[in-house]
Structure I
């Protein structure tokens, strides 16, 4: 069964939300942390409810709502999200108030909204949707796990028009902790020069990306999600990659564009450089984390990028790596890993 991407909506550090210009007007930052460019939430959420919602909930609800609008669907058959850190801002707020108020008379809102499934729940409440609702918290493959669940539901005929999303926010506390752990660089730099700076650490990011998946073939579909695979600390990555393509009747020579998760950290990018000089040699390559930053569900941004490249049959200049070009690719391979533990492969094809 073919899994079609009917529509997608993306809130990121770039002007990706309801913007007809496909990464032609790129925002440059001089920092180690990219913040999402947020829309006017009043167009999607009751103003009274906005005041009670944290940053990640507003991003998730708005991107999910726009995704449904673009697809012309009022009620999804299922709502599935993936997130590694969940509503970190509300979690920090709740824990801080426990200390400040000596564990007495605690306001309940931050606690209620601190759970990882809050985004999916808020979308369902807004839509009055009583259908299947699930959230996956699987660290660096949280979004891919949500995709797997949606694909199984479609293959089993349990649901159609499934809303799938990857959400993550970067709180001040989370950024400070992860910087101390060495994940992010310790001095500001241009995000557009990220791959020219050979040092440890990358730049932080956040965002919310939603897709509507269906098994119905229509002329409005963006692309086909042909294949998906996750790996944990693989020792034979090249063999696994070749086997993944063979499972779908393809070879490396059939791939017209490879999107990789390079993030400017010399430790992180070693495997990408190895593949680019070997298995992916003379292939058209693209990167994306200099636009959205590094976060556990950034692969959702990569899938949004691939689906739009296929739909618009153009590769934005800002994501191109090297001299080999593919101007209108119809088959795209996405390979990403998070902290070299959680690896994922996604195969996206034209309809």
Structure II
């Protein structure tokens, strides 16, 4: 029996409705999960990643090469790159400390979790990459910077990570974590690398330059609950403090620093004006630093900068603040000794 025209229209309407429902499914509901044990698999997974995808690397396996995470996730569909094991982490090995990035992130909304990153000129480089989380990473044996937020990379977080043995080839560029770009590079990279968070990390030993360098042109970096081990800082290229602040509105709080007898470390924290209008409104609160001597300052703010400080503790008692630092603290801190 032939269907009536009304029956035919009803069938067509049902098909169109179902198609519309299928097309309206969020990307995360169609996400893929892949487990890789070879570099070729990993490169393919990265090249074809979509929002919500999870790329898991086999426990304890070394993946040799330079890897690029260029796809964009979304706020509701992060792309995850993770090790299968927290205690036996997969490793990205860049093949040599003289060139290349072990991991180059150029997409937004990534989660990079529980990986080792080693043996490259630069460890993890983020270029115009936003809303990315690095969690539980170990970055080590790197020729220059360990982790670099560059070219406008903003609203990112690195936490619970261990960055050490950095700057093995070029100590003057051996920062553990580097935010932004020197003004000499502003024509090449977007300086507005803003509102990044550096939290609960262990930085050092053997970080040749600063543990954290916050460059002019960047705004609102939050540095909290980190531990700095000064052993091995070289002093090259004026690397003589745990943190060098040159951005605006940066917050440094609840961190602990150990000079460990390293004479290259002149102060715990420094503020500089590398470009006009920058190096302003840095805040240092509730940090504890072990400086081995009485002369190093907790915060040393150079001419043209502004900073505030409160609740910071210095061991042994000695110089607290120098330069344009606003503080209500009137007394030195008590004597104690510690090493890390």
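All of the numbers you see were taken from the coordinates with simple rules; none came from a lab. All of these numbers come straight from a predicted model, not from anything done at the bench. Cβ atoms are built from the backbone, for glycine too; each structure is taken alone.
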**OP:** Work out mean count of other Cβ atoms within 10 Å over residues 34-41 for each of structures I, II, then name the structure with the largest result.
**Re:** I
Original post:
Of structures I, II, which gives -2500 when helix-only ellipticity at 222 nm (-39500 (n - 2.57) for each DSSP H run of 4 or more, over all residues; to 500) is computed from the coordinates?
Top reply: II
**OP:** For Kirkwood radius over Cα pairs in Å, for residues 42-97 alone, find whichever of I, II sits highest and give me its label.
**Re:** I
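For which of the structures I, II does the calculation of distance in nm of label points 7 Å out along Cα→Cβ at positions 130 and 274 return 2.3?
Details: I: 5.3; II: 2.3.
Source structure: II.
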**OP:** Consider the structures I, II: one of them gives 45, 23, 17 for semi-axes √(5λ) of the Cα gyration tensor in Å as calculated from the coordinates. Say which.
**Re:** II
Original post:
Any idea which of I, II comes out highest on mean count of other Cβ atoms within 10 Å over residues 186-193?
Top reply: II
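State the single structure among I, II that was used to calculate relative contact order in percent (Cα under 8 Å, 6 or more apart), giving 24.
Values: I: 24; II: 8.
Checking each candidate, the match is I.
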